[in-house]
Structure P
């Protein structure tokens with residue numbers, strides 16, 4: 001097996017040529033690489049490209065890469081956006097992928113909208129009469145969000161966003177030449193009266209929200225606000241992009257979950273985004289878009305132009321996974337483990353770091369949102385924490401405008417267990433003693 005893998009690697013690097021039935025042979029010498037060119041002209045081209053736009057397009061991935069980049073060896077990952085490998089259903093995914101590869105037609109071109117059975121599965125998860133015909137399979141939630149933003153708002157337009165909100169969505173909006181307009185969030189979700197004011201003041205036709213376990217606050221949109229948000233958007237002639245990203249990361253003490261906003265929307269106001277990625281693996285990039293009315297065709301057209309379709313073997317593997325007995329077992333085990341980790345982190349924070357305020361303890365998701373003492377330098381604390389051996393996510397990238405106070409987000413899902421959470425908080429105490 002070792003020799004086979006070594007030959008495969010050498011073949012991939014172009015150093016060896018394998019001939020079935022004959023053996024492996026050294027490849028011909030490579031052609032000398034061409035000298036490096038001068039790409040400095042692109043700085044002018046890319047900047048001038050948006051000069052005539054109302055809002056120049058900028059691509060800033062810094063708020064995203066902080067959650068995607070692996071920390072240095074020995075550094076505990078309190079900034080991760082995905083499950084630790086010990087929480088991922090690796091055996092179930094491997095078995096599903098193996099079975100998927102043997103399905104008839106697994107390697108053929110899939111329907112552009114996605115496999116009918118998978119679209120039906122996502123539609124059932126949304127409920128409210130949403131049908132498979134109103135669902136498009138997407139290559140993960142980030143791709144689905146990008147498609148929705150491009151479909152619903154032209155370059156230069158304002159788009160209403162929760163404040164604070166997911167930095168990856170802010171980056172997508174700015175890359176599309178959109179102007180994010182913040183609407184404050186409290187422990188019960190977005191504030192409807194401020195949402196109505198923002199629609200009137202900006203003329204926006206899109207509002208992006210996370211009604212369930214909002215990132216980063218963990219807030220759940222209160223029952224009395226759900227209908228109000230839909231009514232306000234409908235009166236403004238606007239769409240609501242619902243990013244339902246962690247519905248499957250519910251904690252054991254959450255109680256019954258509210259339905260997606262899309263399930264209560266008969267007028268096509270909501271464009272729903274769902275994903276399997278957060279509950280499985282960062283590499284299991286299968287998600288869905290759901291919408292009613294003419295906007296569905298626009299979403300479909302943009303997705304086809306951008307990506308053609310989602311890999312059929314991956315769609316088949318998703319069907320195998322969610323249809324197996326291992327799937328509900330995984331979700332139950334994940335719920336219990338996330339609850340234990342959240343409890344360990346909240347308890348440790350109260351004991352070790354009482355000066356870091358925790359205004360809301362979420363009943364789902366994988367992170368906590370902490371308010372730092374007034375005047376705290378987020379960058380200095382993040383740097384001190386990294387020196388102490390723990391990686392944090394500063395609060396500034398979560399705000400589309402000036403933040404009202406310094407914050408930090410701590411993830412409890414990306415480390416190996418509660419022992420690492422305790423050790424990470426001890427290291428964070430060291431950093432706080434240096435900076436605060």
Structure Q
């Protein structure tokens with residue numbers, strides 16, 4: 001199909017696109033962990049309260065996250081085809097839709113925050129704090145969603161450094177205002193959990209401003225003033241609907257599964273849920289390496305298929321997976337040796353630390369499958385194979401994870417550790433199914 005670059009060139013191509021995304025994802029995860037550490041200074045109830053809002057928040061973001069998958073895949077494909085006008089029309093249309101939908105969804109969550117939090121399993125000592133946190137976060141959602149869609153477009157065009165800088169600055173602002181507003185420093189009010197929520201919103205406002213500025217440069221591939229009107233061409237709309245609808249179904253499957261799983265753990269009690277939430281923070285830190293490589297896979301595979309080079313798409317995907325495996329070895333070693341120390345950053349409660357030792361041992365093995373399946377999913381999404389990823393999410397996340405976790409937690413009386421063993425089963429199934437799909441290579445034949 002054409003000349004194949006040298007092995008060194010291919011590795012450099014992957015790393016050049018991947019390292020800003022890996023760094024961005026890592027620092028976003030680190031900011032989230034620091035957020036939890038600062039909130040944890042208030043007590044286990046505060047960690048649990050913030051944790052209760054995670055899945056409702058992501059359900060509210062499900063539509064936008066699915067559109068982000070679609071816009072990255074389509075922009076990457078149009079970049080490979082050198083069709084700048086079509087790419088910018090897609091971004092303009094999605095930007096307008098994002099603003100309108102964000103205002104509606106945000107208003108619904110603010111109005112119904114109380115019953116939503118009660119439904120996910122809040123306890124008397126966490127309920128009101130969780131309600132306040134969810135209302136503030138969802139009330140400012142529009143700034144977050146605008147930033148998400150514009151950064152997704154930039155990543156699809158290969159401009160991963162822009163998204164990295166945007167998120168690094170916004171998360172630095174978030175951490176700063178956490179310090180000022182949670183405990184009340186330098187004359188700022190001590191708002192506790194509400195202060196953490198306000199700090200997050202202030203950070204997303206900064207991200208929104210920076211993202212908008214990034215698409216107003218004339219020399220960028222994504223330049224919103226390059227075209228007029230707010231509607232994309234018919235083929236792009238059809239591709240957007242095809243990829244976006246499957247990605248939305250996948251997001252719903254993910255969020256329903258995670259919500260059921262979260263409710264299973266929440267019913268174990270505040271201490272167990274706080275322990276679980278710390279473990280999920282550490283799991284998210286390992287996820288960041290796979291997530292960054294997944295972004296690189298979407299970009300490189302989409303652009304390769306746009307240039308009619310499915311052979312290069314397969315090569316880039318394989319190299320990204322090998323780099324992910326190296327990252328997994330390093331992170332697993334750190335987690336296995338220093339697992340308890342990481343939990344001590346959040347709390348000094350003996351029961352939580354005891355749970356932490358076991359959770360980190362499980363995680364140090366599980367993250368091999370986690371990182372690899374995240375990269376493989378990125379490869380498939382970059383080609384537009386979101387129907388398959390939606391099916392896998394339905395089987396594994398919606399059914400297997402909550403089902404096995406409930407069975408191990410309650411009938412088999414394993415408690416919190418049972419929930420983590422259920423998570424392990426979910427990651428293993430997702431890895432196996434995506435591995436087979438990638439190897440067959442049919443995803444390279446999809447048209448966008």
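Starting from the value 3.2: which structure in P, Q was distance in nm of label points 7 Å out along Cα→Cβ at positions 231 and 399 calculated from? Before the final figure, lay out each step's value.
Values: P: 3.2; Q: 4.1.
Only one of P, Q returns 3.2 for distance in nm of label points 7 Å out along Cα→Cβ at positions 231 and 399, namely P.
Figure out for me which of the structures P, Q the number -28000 belongs to, where helix-only ellipticity at 222 nm (-39500 (n - 2.57) for each DSSP H run of 4 or more, over all residues; to 500) was derived from the coordinates. Before the final figure, lay out each step's value.
Values: P: -12500; Q: -28000.
It was calculated from structure Q.
Comparing FRET efficiency 1/(1 + (r/R0)^6) of positions 23 and 151 (r between Cβ atoms, R0 = 41 Å, to 0.05) across P, Q, which is largest? If you can, show how the numbers build up before the last one.
Working: P: 0.15; Q: 1.00.
For this comparison of FRET efficiency 1/(1 + (r/R0)^6) of positions 23 and 151 (r between Cβ atoms, R0 = 41 Å, to 0.05), the top structure is Q.
Computing Cα Rg over 2.2 N^0.38 Å gives 1.05 for which of P, Q?
Matching structure: P.
Have a look at P, Q and say which one yields 0.85 for FRET efficiency 1/(1 + (r/R0)^6) of positions 247 and 351 (r between Cβ atoms, R0 = 41 Å, to 0.05), as calculated. Working shown, then result.
Numbers: P: 0.85; Q: 0.55.
Comparing all candidates, it corresponds to P.
Identify which of structures P, Q gives the largest calculated value of FRET efficiency 1/(1 + (r/R0)^6) of positions 79 and 183 (r between Cβ atoms, R0 = 30 Å, to 0.05). Present the calculation step by step, with values, prior to reporting the outcome.
Working: P: 0.70; Q: 0.05.
Sorting by FRET efficiency 1/(1 + (r/R0)^6) of positions 79 and 183 (r between Cβ atoms, R0 = 30 Å, to 0.05) in descending order puts P first.
Hey, distance in nm of label points 7 Å out along Cα→Cβ at positions 127 and 287 derived from one of P, Q reads 2.8; which structure?
Details: P: 2.3; Q: 2.8.
It was calculated from structure Q.
Bear in mind these aren't lab numbers, they're just calculated from the coordinates by the rules spelled out. For clarity, every value in this text was computed on a predicted model and none was experimentally measured. Cβ atoms are built from the backbone, for glycine too; each structure is taken alone.
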